[in-house]
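Down below are the structures I want you to see.
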Structure P
Amino acid sequence: MMTSYDSALITVPVSSPLHPQAGQPFLKGFLMQKGFRAKIFDTNVKFFNWMLKGHEFDIKDQAYIDNPAILLTLYNRIEEALAKKACKYRGLTVDLRTIGMDYNRILFNEIIAALDDQEANPFIEFYDDFVESELKLLAPKIVGIGITFQDQIIAAFTLASCLRKKMPGVKIVLGGQMITRCYDTMLEAGTLNHLWDYLICWDGELPLLDLHEQLVNNHATTLVNVIENGKTSHGLDRGAHSFELDELSRPDFSDLDFDEYLFPEFLIPLQTARGCYGSCEFCAIPSGSNQGFRERSVEKIIDDILYVQEHTKKKYGRKATYFKFMDDTSSPRTLRLLSEQIEQRKIDAQWETFVRMEKPFENQALMEQLYRGGCRKLMWGLETNDPDILKSMDKRISPISTEKILDAAHNAGILNFCFVLIGFPGERQEQRDRLAEFIIEKESIHVLTIATFDATKRSPIQENLLLPKKFGLECEPPNDFEVRLPYTVDGKNWKKEIVVEAQRMLVKIIKERPDIGFMSLFPDQVRGILTERHGNTWGRKCLTEFGKENIQSLLLSTEHYIDAFENAEEIDLAGLPEPIKREHQRTREDIKAIALAIGRRKKYETKRVDSI
């Protein structure tokens, strides 16, 4: 007899199929701890394997780790197979990171239109089968759907639509970054209201527990940071109902099949913290969590690692050794204490995380301690090396400190992955040129991604009235699922200008630093584990033997892309570096939205002049 569940927690496509997300295992672990029966479904990785049905890839073969060129060939073959299956659907493109569809994922009306178009929407067929064959058998009272990325929006509402038809009694709960940042426009429009019962804002553990108490145990509960469909008032307070990470005994990964993921090893997501103690003007990521920087104790993190290793050893015959901390940022103090414990207890574990450029990281001894304690990759918010722009961004770092930090990590054997931001308002061409030269000359930068400035919903710069005026920044009000708002600088389409500048910068860097170009060809998730096997200069080591033809093709494809972009021609994404492929969909949406916004502004000004 099939056991019934109180809830099903579902990750939807599209995000990386190389590892699970951290959210659902944390939610399930907490609910189980409180006596509720929950089950996780990672329909993201199930969707990728469904798309790849009929293709055999021996992804777990250790030869792939031994030879990065073979691994790169494998991922190229996987993307070719995805592209072939995508041809079945009108306007569909799918790769290991992104999805493109015939419908605009941002606009509510287009999302609704996609829900019945089987020729363009693969999720209709996929979720019809999933709900019938797996979900209905469990008879959950609650289905929780997390929407972290814009690429997940159409899949999430396709699942919700399917649930309404096949399981009309189930309560649909939506949460995640996209819901937290766009609940206001969802409520204002009401277009999607028939597809959800509750929205959860910010951290999900305590609000979801409250909903279980109310819907499963029939206990009267005051709902905080929960929006109930049909109610006119809601108890929303980002400063309230914050989840302290040590309240969780341990995350629960037992429902996940790690052999399904397209990764040669196990890559396990954990968390050391939530929130961020920084306040960068352009960044809205911390707004997706409750206020305040909250950390999990080192003792608990060690317990999480050991539990996962015991679980994987028992279930798969081999233990997980590589972990990714899915934090907004990890603190130097926690990472130092964690690395000391891993070293002292001789735990076989390597890890990577996101970090701010903090002064303690200048210390060479600290970096060497982090390496001895398992650190193999650090992802830095470099952004720029210009002191004036750093000050305007409120980064609270200096270029001198940045160089010391990168060199210390490099010398310790840690891979430096740098996030670079082009086009912050007020930036000049000579500042961009100096940044490009800095990157080319700084050998301790191993790989990077270049993004262009966005006026992001709920970021300080979008809400701060002084800085926009200083730089002539004007933002349109957000609509639908817009989180990157249409904006102009001094009345011009600044985004269109800086996108081309960013692309040309990338080509210049790759020409002078082909090792960076070579490493950009790989999915980000494999770079840390390749560092464990081959050292943090594996890009340079492999380039001579394996990478010259790849880099030449990459450069040619990128330059063709830039020309096509400038001339508004049809664009072929095949062979482009991962940063450009990832940004392309966003860029296309943003520039279209900005062009429309400028058009609306011109119409408004014309009416205003006529009125005067």
Structure Q
Amino acid sequence: MVENLEGISFKECEVLPSFFQNGSKKFHNLRLLDLTRASPNTVENFIQGRDLNNLRWLCLEECMIQKLPSSLFNCCHLQVLTLTKCNRLQFVFDILSHGLNMSISIDRKELSTSIGNFNALLELNLSGCSSLQELPTSIGQLNALQELNMSKCSSLRELPTSIGQLSALQKLYLNSCWGLRELPTSISQLTALQNLYLNSCWGLRELPTSIGQLSALQNLHLWGCSKLQELPTTIGQLSALQNLDLSSCWGLRELPTFIGQLNALQNLDLKYCSKLRELPTSIGQLSALQNLDLNSCQGLRKLPTSIGQLSALQNLRLWGCSSLQELPTSIGQLNALQKLDLEHCSKLQELPTSIGQLSALKNLDLEHCSSLQELPTSIGQLNALQNLDLEHCSSLQELPTSIGQLSALQNLNFGGCSSLQELPTSIGQLSALQNLDLKHCSSLQELPTSIGQLNALQNLNFGGCSRLQELPTSIGQLSALQNLDLKYCLKLQELPTSIGQLSALQKLDLEHCSKLQELPTSIGQLSALQNLDLKYCWKLQELPTSIGQLSALQNLDLEHCSKLQELPTSIGQLSALQTLDLKHCSSLQELPTSIGQLSALQNLELKHCSSLQELPTSIGQLNALQNLDLKYCLKLQKLPTSIGHLSAQL
């Protein structure tokens, strides 16, 4: 029986089903009613005249109604009312039942004073009511209210003093209330308040001194309060505060000394506080602090020595602190620190020796520290370090030998270290290293033989190492290597024979190795190779016969190999090959008959093969071929009759 339903959803319903239009008017058990984005007719036809006495939860979000049905007066037990984005709601209405009176208006610019008598309400959601300018004094009578959401009430100018009477209120959302300039002193009376959200309150210039009396407050969010210049001294009295978000408070110049009294504080977010020049010494007293975010505090010149006292600190973010020139020696005392982000600290010239004492450090990010010239020898003491990012440290010329002691290191990034000329022999001791990125190390001329000792290495990137002339024979010992990137190694003339020993190699990228004239015969031993990229290898004249042994090869790219005159017959043995790209192979005159054996080939690119005169008859055997591009094959006079066999695929 529908009369016994406890929940009904007419979400996005345009027309109320006839059964409900003509059916019972009594829904004594109905507790939940969802009319989100329902049409005005659906709202009116279902609610009007029905007995909804036990309704607890009503959602009218984004309903384009101009007034609320008068029969809502029976909803005396309503606990949650959501009117978010009801931008056409115009008329005040009264709900009268058992002496209770509720009146709500959205676009009449204020709420009726009778709202305060609706004392069963637990949640009131008025978010997005952009014309609402004020709340009635009677709102303080909502004794059961636990959550009040007025986010994006952009015309709201002030809160009534009576808001302090909401003794049960736990969550207060005022995000993007752009017209709000201050909070009433009475806010201090909200003894149950745990969460206060004031994000993007652009007009808010200060917080009342009384805010320090919010003894239950755990989360205070002030993100984007760009006119807020200071915090009241009393903020240190917030004994329960765990999270303080002051990010993008561009006007904030300093923090009060009393911030050090926040004994429960776990997260302090100050990113994009661009006018903040220093932190108070008292910050070292934050014994529970786990995360300190100072990203893009461009005016911050130094950190206080007391920062070393933050015994619980796990993450310290200093990304984009472009005025920071040094770190205090005391930073080595941060025994719990797991992540230190110094990316884009462009004036940082050195790291203190004490950094080696960070026994818990797992991630050290120094990307774009363009003034950093060297690393301290003590860096080798970071026994827990897993990730070291030095990308674009363009002044870094050498690495300490001690780097080989980083026994837990998994990822090492030197990409764009354009002054780095060599790697220390000790790099071969990095037994856990999985990824080594040396792309665009344009001064690097050779690699140490010890690189072959990196038994766990899976990815090795030399892309753009324009002065690298050869690879050591020991590279063949990298038994776990899956990806080898050598693109734009402009001086690389040959590959060592030992490369064929890379049994796990899946991808080999040799794009723009413009001096590479040939591939070693041993390349055919790469049994796991799936992708071979040789495009723009202009001096490559031929492929070794052994290439046909690459049983796992799926993609072979020979685009712009302009001196390649022919393909070996063995190419027909590439049983897994799906894509063969020969675009702009301008010297290629013919294809081998064996090409018809490529049973998995789906794409054959021959565009701009200007010397190609004919296609072999066997091309008709390519049963999987889906794309054949012959544009600008200027010497091609005719197609073989067998090409008709491809009509079902092409």
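Only the coordinates and a few stated rules stand behind these numbers; no lab work does. As the structure is a prediction and not an experimental result, all values here were calculated from the model. Cβ atoms are built from the backbone, for glycine too; each structure is taken alone.
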Out of P, Q, which has the highest value for mean projected area of the Cα convex hull in nm², for residues 332-387 alone? P
Please compute percent of Cα pairs over 36 Å apart for structures P, Q and give me the label with the greatest value. Q
Please compute mean count of other Cβ atoms within 10 Å over residues 124-131 for structures P, Q and give me the label with the greatest value. Q
A value of 24.1 was derived for mean count of other Cβ atoms within 10 Å over residues 156-163; which structure in P, Q was it taken from? P
Which structure, out of P, Q, was helix-only ellipticity at 222 nm (-39500 (n - 2.57) for each DSSP H run of 4 or more, over all residues; to 500) derived from, given a value of -14000? P
Between P, Q, which one scores greatest on distance in nm of label points 7 Å out along Cα→Cβ at positions 180 and 532? Q
Assign the value 42, 26, 18, calculated as Cα extents along the principal axes in Å, for residues 292-363 alone, to the correct structure from P, Q. P
So if we calculate mean count of other Cβ atoms within 10 Å over residues 52-59 for every structure here (P, Q), which label has the highest result? Q
Consider the structures P, Q: one of them gives 4 for relative contact order in percent (Cα under 8 Å, 6 or more apart) as calculated from the coordinates. Say which. Q
Assuming 6, 24, 29, 25, 13, 3, 0 is P(r) over Cα pairs in 10 Å bins from 0, in percent, for residues 204-475 alone as calculated from a single structure, say which of P, Q it is. P
